[in-house]
Each structure stands twice: as structure tokens, then as C-alpha cells.
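Listed below are the structures to be examined.
Derivation of every value follows stated rules applied to the coordinates shown; laboratory data play no part. Worth saying up front: this structure is predicted, and the values here are computed from it rather than measured. Cβ atoms are built from the backbone, for glycine too; each structure is taken alone.
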Structure P
Amino acid sequence: MAVLYGPFNRAGTPNRHTVQPSPTEEDLLHLTVDKIDGRRATGLIVYPGHDGEQTAGWLLGAGPGGLSKAGRKLNEGNAAAFGDFDSDGVRDVAVGDDGGRNDEDGDEIEPPSIHKTLTIHYGNGRRAVFKGTAGPAISGDFNGDSVDDLAFGGVVDSFWPHQYTSSRIFWGGTGGPRAGEKVKGVGLAAGGERLRR
């Protein structure tokens with residue numbers, strides 16, 4: 001795995017780069033990166049290859065020297081988003097069921113510990129689990145209170161007729177987010193629109 005560090009020149013050449021083994025010990029299929037703002041190191045979640053089923057990603061924490069060499073294996077879930085959901089100044093990560101399934105063998109379900117589950121891994125080691133929906137995860141300050149919130153859900157739950165799982169807003173705050181109202185989708189959040197309570 002090659003990691004490129006900025007600043008980048010106009011030709012796209014990085015200031016420096018490192019090469020390190022993948023923590024998954026296999027090819028990477030996709031990744032989720034924390035906000036890149038140039039003021040601090042950026043964490044990264046890498047996922048091994050899969051056929052649509054929910055897989056466990058590996059969290060590579062960021063420090064003064066760059067990404068950690070050894071990752072921390074997270075729970076299964078292909079949707080992920082970073083944020084400070086409990087407003088303690090330490091980055092957290094949310095991992096959830098994105099709704100994808102490997103149905104090649106006719107098995108279109110995931111175990112109850114994964115199916116329609118969202119897990120928040122706090123920077124201090126705590127975890128919180130929420131049940132009831134699946135889909136993409138998007139973080140941001142949706143109500144303007146300077147605390148990261150999380151939008152999660154809205155995946156197609158059946159082939160025909162299309163039925164969507166409900167999307168929920170998890171309002172960030174001291175102690176961690178609380179599940180808020182359902183919304184019609186996470187598209188507004190993805191577009192940067194503020195969502196009102």
C-alpha cells in the first residue's frame with residue numbers, strides 16, 4: 001500500500017511517500033478516509049476484496065509519523081464515516097451495514113450482529129451499537145451546533161417493488177450521538193445541506 005503525503009506540486013508529485021504492507025494481507029477493494037484538512041494527520045479504513053457481503057475493515061490510525069503500520073480490525077460493515085460524534089476532541093468512526101449482500105449461493109442475509117446494524121467506535125475505546133437500518137454513512141455538522149452528526153441508511157431493501165430502509169440522523173453530542181428522526185434519504189446530507197430537527 002503506497003501512502004502519498006502532501007503538499008503536492010502542480011505535476012501531482014507528493015512531498016514524500018511511503019510503502020507499507022496492507023493490514024488485510026490481501027488486495028484492497030475500497031477505503032474510507034477521514035477529513036483531509038492539512039492541520040492534522042488523517043486516519044484511514046481499508047477493506048479487503050469481497051463479493052458484496054459485509055466485510056471487516058482495518059482502521060489505520062494517524063500520528064506524527066503518518067499512518068500506523070498495524071491496523072485495528074473493526075466489525076463487519078462496508079459503510080463507514082469519521083467524525084467527533086461525542087464532542088470530546090478525539091476522532092471516532094462509525095461502521096455499518098451498507099445493505100450489500102453476496103447472493104451467489106442464495107444466502108441473502110447477514111448474521112443479526114451485522115444485519116441493519118451501526119457501530120460507533122469512539123476514540124477512547126468505547127462502542128455503541130444501533131439497530132434498524134442499513135445504507136451509506138455520511139458525517140457532518142447538519143444542524144450548525146459545531147458537533148459532528150451522522151446520517152445512515154436508505155438502501156434498497158427489496159428488488160421489486162423497491163422498498164428502502166429508513167435513513168436516520170444521529171445527532172452528535174456529549175456522551176455520543178442519539179438516534180433522531182427518520183429522513184427520506186442521505187442525499188441532502190451528502191450535498192452539504194443542513195438538516196433541521
Structure Q
Amino acid sequence: MYNTISVYHKPNGRVLWITGLSGAGKSTVALAVQRKLFLRDITPLILDGDQVREAINDPQWGYDRESRLRGSYRYARLAAMAAYQGLFVIVPTISLFHEVHAWNRDNIPGYYEVFLECDESIRRKRDPKALYQAHDAGEHINMSGLDQRVELPNKPDLTICNNLNETSIPAVANTILCNMLEDTCV
């Protein structure tokens with residue numbers, strides 16, 4: 001798709017797509033991966049789902065299923081565009097749609113998908129945005145995995161159980177990079 005703009009096409013771009021439910025640790029793991037990449041003199045672009053949503057500032061971009069699907073394609077297209085320019089892109093996002101995962105595999109160079117599994121009890125304890133608390137108080141907040149059905153990845157490149165505490169995050173980042181880059185660990 002974006003490779004038709006040959007002036008921008010560099011063959012070594014990569015996209016690390018980190019997906020999971022709210023509270024699974026996607027953003028935390030993305031930052032840990034970023035730190036590991038800095039050790040290799042690689043400065044990745046992080047397209048964090050929440051930050052991209054805030055930057056685009058589209059009042060029509062809601063949390064209903066259709067808006068989430070459109071948003072997931074926004075993340076995917078931005079990541080593809082950056083990867084075709086040779087960047088290493090990290091995308092921590094819920095984006096649990098089979099069609100988006102399939103599009104990513106077909107259109108993004110160096111695409112690698114990580115699914116962070118995490119028990120609901122742990123996600124509830126973390127609850128960084130107080131979403132579980134709001135849901136439990138009876139608010140209908142269109143929360144993926146509670147108010148909205150999700151499509152867990154069919155064939156992620158790597159599945160990691162992220163039920164451990166913060167001290168395990170560097171090990172999780174190391175596991176991701178060792179598997180994604182298929183070389184010596186950092």
C-alpha cells in the first residue's frame with residue numbers, strides 16, 4: 001500500500017503491535033521495549049493508542065465498536081506509513097479485531113504481533129484509567145472485553161502472560177525482542 005511511494009520506502013522498517021485488554025500492561029511493556037532498543041541505538045516511534053487518539057482529537061472518534069474499528073485502522077495505517085520509511089514502530093493498543101490483524105499482516109513490513117494475556121483480577125487491580133471501577137459502578141462505558149465483545153488474536157507471533165508485577169516488565173520486553181529480532185538478547 002504505502003510502498004508505492006518509492007521515495008520513502010526503506011526496507012528495514014518494523015512494527016511491533018502490542019495488543020491486549022485494558023490494564024494488561026501494553027503501554028508499560030512498550031516503554032520497556034523502547035528502553036531495550038535504545039541500547040541498540042534504535043530510537044523507535046511509539047504510537048500509543050491513547051496518545052494517538054488524543055493527538056488526532058476527533059470528536060467523532062468514540063468508544064463504540066465501529067469507532068474503535070476505524071481507530072484501529074488509523075493506528076495500522078500510521079504504523080505502515082512509518083515502517084515504509086524505515087522506522088521501528090511500537091503500537092500498544094487494544095485494537096482486538098481480526099480484520100485489522102489480517103490487514104496488518106498483509107500491509108505492514110516487519111509486522112510482529114504480541115498478545116498480552118492478563119487475568120481480569122490483575123487488570124482490575126491495575127485499572128490505570130479507573131475503567132473497571134466505572135463499569136462496576138454501573139456505567140456503560142463501551143469497555144472492550146466487558147461491554148463490548150473482542151476478537152482475541154487468532155495467531156499472534158507471541159503470547160505473553162503478564163500477570164506479574166512491575167519488576168518482571170524488563171524480562172517481558174527482553175522476551176519480545178529476542179523472539180521478534182531472532183538474535184541475541186539485549
Structure R
Amino acid sequence: MLAYVAWVLARLQRARSTLADSLREVEFQKYALDQHSIVSIADRNGKILYTNNKFSEVSQYRREELMGQDHRVLNSGYHSSHFFKEMWATIGHGQVWHGEVKNRRKDGSCYWVDSTIVPFMDEQGKPLRYVSIRTDITARKELDARMIEQRTFYERISETLGEGLYVQDGEGRCIYMNAEAERLLGWHR
């Protein structure tokens with residue numbers, strides 16, 4: 001009998017050690033994720049249950065201010081209601097949703113995130129929780145906007161030159177020509 005108890009205790013110790021190793025690995029992964037990503041967990045109704053420190057850092061809301069709220073507290077007004085209806089339809093059917101979202105910080109300024117929302121379903125196939133993992137892409141979106149502004153500016157200048165302007169890439173492909181170059185060459189964009 002004593003041998004059996006010793007054997008059971010040894011198995012329990014190995015199981016405890018394996019469980020501790022697994023928990024430590026999950027904690028390492030969570031730490032790595034938290035260093036880069038804005039993370040939140042919401043219940044089936046969209047009420048926030050958890051946010052990581054990066055969420056508070058980027059949104060300027062303290063964790064306590066967000067608990068029990070839904071993500072509409074961050075709504076910038078940029079996206080249509082149809083955008084959010086499609087998002088909810090996707091995650092409500094158990095599918096992962098990916099998209100770029102413009103949010104509003106507590107101070108009123110806006111920021112952009114590349115967002116992935118993963119629904120976790122219960123045994124009946126109904127949403128139980130939603131885990132949102134986001135990356136702040138504000139700097140990239142601002143750079144894209146500046147590039148568009150600059151391109152528009154240079155296109156306007158090139159159209160008023162009165163000279164033909166033809167630009168090609170390193171492989172000889174036309175990447176831009178103004179209206180005068182089109183007229184002179186007899187080409188159309």
C-alpha cells in the first residue's frame with residue numbers, strides 16, 4: 001500500500017512539474033505579446049473584461065475606466081455602422097476578423113490599429129469571449145497620408161508645367177506621365 005501511495009505521489013509531482021512548466025511558457029508568451037500588442041478581452045456582449053498595459057498606454061484610458069464598457073468608448077466616428085455590423089457578423093459566426101480601425105484616445109486625438117479579433121465559442125457554438133489583438137499603425141497611416149498629399153501636389157505641378165513629363169522606373173516601365181506627355185506621345189493613361 002505504501003508503495004502505491006509513493007507511486008501516486010511521484011505521478012502527482014511529475015504532473016505538477018509539467019503543469020508549472022506549461023504555465024511558465026504561457027506567461028513567457030503573454031509577456032512577449034504584451035510588449036508589442038494592444039490586447040483586450042470582451043464578453044459575448046462586447047463588454048471589456050481585460051486590457052493589457054499597452055491598451056492603456058495607447059488609448060490613454062486607465063484599465064478601471066474600461067472594465068464593463070464596450071469598445072465604442074474608442075469610436076472615432078470614422079467608420080460607418082455597416083463596417084461594424086460586418087465585423088460583428090463575422091465574429092458572431094465564429095470567424096476571425098481582420099481590419100484596420102481608427103480609434104479615439106481619451107484626449108480626443110485619433111490613432112489607427114491593425115486589428116485581429118478571435119472569437120472563442122461555447123459548446124453550443126455561441127460566442128463566449130472575444131480576444132482582440134492590435135498593432136498601432138498610426139505612424140504608417142500618417143506617412144501614407146503625407147505621401148498621397150505629396151503625390152497630389154506634384155501631379156498638380158506637373159499638369160501646369162506646359163511641358164511633357166514622363167517618368168519610368170529602373171526597368172523602363174512608365175510610372176507617371178502628365179497630360180502634355182500623353183498628348184505629345186499620343187498615349188493614354
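Below are the figures for this structure:
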{"read-out": "If mean count of other Cβ atoms within 10 Å over residues 22-29 is computed and equals 22.8, the structure in P, Q, R", "value": "Q"}
{"read-out": "Label whose coordinates, when helix-only ellipticity at 222 nm (-39500 (n - 2.57) for each DSSP H run of 4 or more, over all residues; to 500) is calculated, return -12500 (choices P, Q, R)", "value": "Q"}
